[in-house]
1. From 1, 2, which structure was distance in nm of label points 7 Å out along Cα→Cβ at positions 123 and 187 = 2.5 calculated on?
2. For which of 1, 2 does helix-only ellipticity at 222 nm (-39500 (n - 2.57) for each DSSP H run of 4 or more, over all residues; to 500), calculated from the coordinates, equal -14500?
3. Among 1, 2, considering only FRET efficiency 1/(1 + (r/R0)^6) of positions 11 and 147 (r between Cβ atoms, R0 = 30 Å, to 0.05), which has the greatest calculated value?
4. Using the calculated result 25.5, 88 for Rg and Dmax of the Cα atoms in Å, pick out the matching structure from 1, 2.
5. Compute distance in nm of label points 7 Å out along Cα→Cβ at positions 203 and 267 for each of 1, 2 and report the one that scores greatest.
Structure 1
Amino acid sequence: MTEASVSPGSRQFLAQKHDLWLDESGPYPFEFAVLQRPKTSQWYVSFYVFSVKRNELVRKRRYISGDSQKVKRENARKIIDEINLVLKAGGHIDPIKVLRDSGQMPLVVALDEFTKDKRLTLKRQSVTTYEKWANYFMTFLEAYEIVNINLKDFNNEHAADMRTHALTVLKMGDKSYNTYKAFVSGFFIYSKPIYKLTSNPISETLFNLPTKTSKHIAYNSTQINAYKEACEKLGLPELWFFVRMIYYTFCRPWEEVRKMQVGDIKDDHIIIYADTSKTNHRSVMIPPALEVIFKEWSVREYPAHFYLFSHGYKPGKTLVSPNFFYDKHRKVLDEMDLARQGYDIYGWKHTGAIALYKATKDLMLVKEQSGHSDISQTVQYLRDLGVFHYSAGINLFPEI
């Protein structure tokens, strides 16, 4: 990454990504970002940035994540390049200049405040999604050369241009476009009372595109047996273990099951922590059939910090990527002649929910295992899957 190759809008986006302000009339005093590798704690990138309010350099850190030292080094190198580029372009913190009352608030600065606020209130997965849509919006502002436009000057014509850019240049599908539009509209809703905006050009100009509801398809009993046989034929016992974990726990495959650690498995339940859960911190029950699987794989004998699914087809220190199971799943679907028909790994969650309800007719049990907030959510969830909690009565329908 070089300074010449990065547009002004991209520099603004990188600044907000690293909680910095950018005034390209700078630069301010700074000290370059460098990697620190403590032996007893997490790696981090350290740098000194100028605080306008305090009139001095302030030390900042950005912690580094990664499954291996190689990945950590790559992540650190990217972060260092981004931070140093922003520092050289005028990066600073604690700006004194108050733009809110001046009527000259740059849209990109307001967008920066919006995304920073979301980092404080949303979970990590949601923050990543917000930053993705913010990046798309910045791409549009750059393409139409309005990066420096004032927030109050963004009008309905600009909104129409944003729609055209999303559909023709970014080639968003209808569903992605609707989510993108909602993000930008949400930004204007957030900004309206703060900057005394009189309108929301997005909601006034743009409408949602029609979409079809897309549900993950549950597997029927014949397909369940065929999936098991395909796993055995292809030598993929770890995949069969993985999908059964989803089936019995109703947990999401990538953010919850894939990230489970041995220590999360208690005597009769599994803890799903808030940083991976779609909802809040919760627990799921361990049915007898799943306990048998745990004994077959000897999972309780491994250290508590080991991931349940790792390389070497047994619990280990390294977290596998989503592609680790996705690629194996594709091979099984090819073997079953189900490829490209809408069947995915997530469908095992719905398969388990349907099976439990049909076996027990216990809505409260399905609610608790699913982590739903109330029983009406469970009723709607099952209805969407084609399962009706009152269906037994249909057999009593009188003939005429």
Structure 2
Amino acid sequence: MKQTVFLLLVLLLTLPLASCYDYSEPDEKAWVLAIGMDKGKENKLTVTTIIAVPKNIAGAGGGGEGGGGGGGQETFFSVSLEVPSLLSALELLDAVVDRRPDLSHTAWFVFSRELAEEGIEAYFAPLARFYQFRRSANIIICEEQAQEFLSRGKPILEDNVSKYYQLQQQAYQYTEFIPNDTLHQFYIKSKSPGVAAMAPLAALKKEKPINNGAPSPRPETDIPKGEYQAGQLPRQGSGEIEVMGAAVFRQGWMVGTLNGDELGAARMLEGTLKQTIKDIPDPAQPDTYLIAMVKPRQKPQIKVDIGPDYPQISIELKFEGDLLSVQSGINYEEPHMLHIAEQAITQSLQEDINKYLAKSQQLGTDVAGLGLSAKKNFRTWPEWEAYDWESKYPLASINVNVDYRLRRIGLLHETVPLR
């Protein structure tokens, strides 16, 4: 009898656990896919939200016309609100959108450069605290107003704008020109001594590309592809958005930018580079190129010696890759010639890394995280914080040794000039 009463009691207690009192229907929500933040005119912030139109996405996937959605309709719309804080916009959206806004699928948080240069710490705090925001989302810094950037940034190959944002960011796996830091990584770096935060730099396509003004190392020939950053690419066609380079931060303020080559060097030093393709002037004919694949063959070896005045840093970087093209027709595949190509590629990588290090010390931002290798020199965390790596890094003496090895020469046994 006691066992029966006990089982009935347990059954009664578990019945509420199977209820759906907190259910929510997906078709009753407005899915916010991106949020942009600008300086406000009548209030502190102008918050722009990109909201999906699921019925048009579904219609496009079922054979609708073009990338604009089923029947040529838009697959998203934007709403801009003047608010005192980011989360205030969530409440105001209820007044203008017929579904409950949901932020759990937000892929991009876009800050205008104007706002980032004045500091984003106050606006960044809700992103790390509010439960609906995923830390796998990305922080983007755009050259224009975030409102214009998001409204004009329409996908071409995708009907689903959320997938467009994700694929655009995933390009970091194939190129050195895009950082792979997520919201979580940005937050951790912003709070940790020994490393500085960075975010992808984006811009809208310009009618006439604007060069950054830096002189080309070989002005009589070409501008290296890595000297560009977002908003400067010499291109025609494709979508409105371009992502290249990085915005670097110190204590929550944006203090500068890195172009493609500088960002690539930073990623080599922090060990996040997967692969890249380099164009190296041919040592025998500088007006032509050796084109090579570059991959890390082991993790960067970084040693930091804490001196009495400033740190001394020694870095060993080892890469490998394939010889993809020899424009001059010189037979670098010969064993006695192979080391000449390796040396040229090594020298080019060394120059890019030294250029990045000089700029990072000038800006006082250690985005490659060299300071993280200095922590082991301190017994306690308070000692490490008291050392103040941020003030020591610009004075550091840095020595870099690069070693590159060619592993494969492609599908050609030897290079023979055309006749």
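1. 1
2. Label of the source structure: 1.
3. 1
4. 1
5. Greatest value across 1, 2: structure 1.
Quick note: the coordinates plus some simple rules give every number you see, no bench work behind them. Predicted model, so just to flag it, every value in this text is computed and none were measured. Cβ atoms are built from the backbone, for glycine too; each structure is taken alone.
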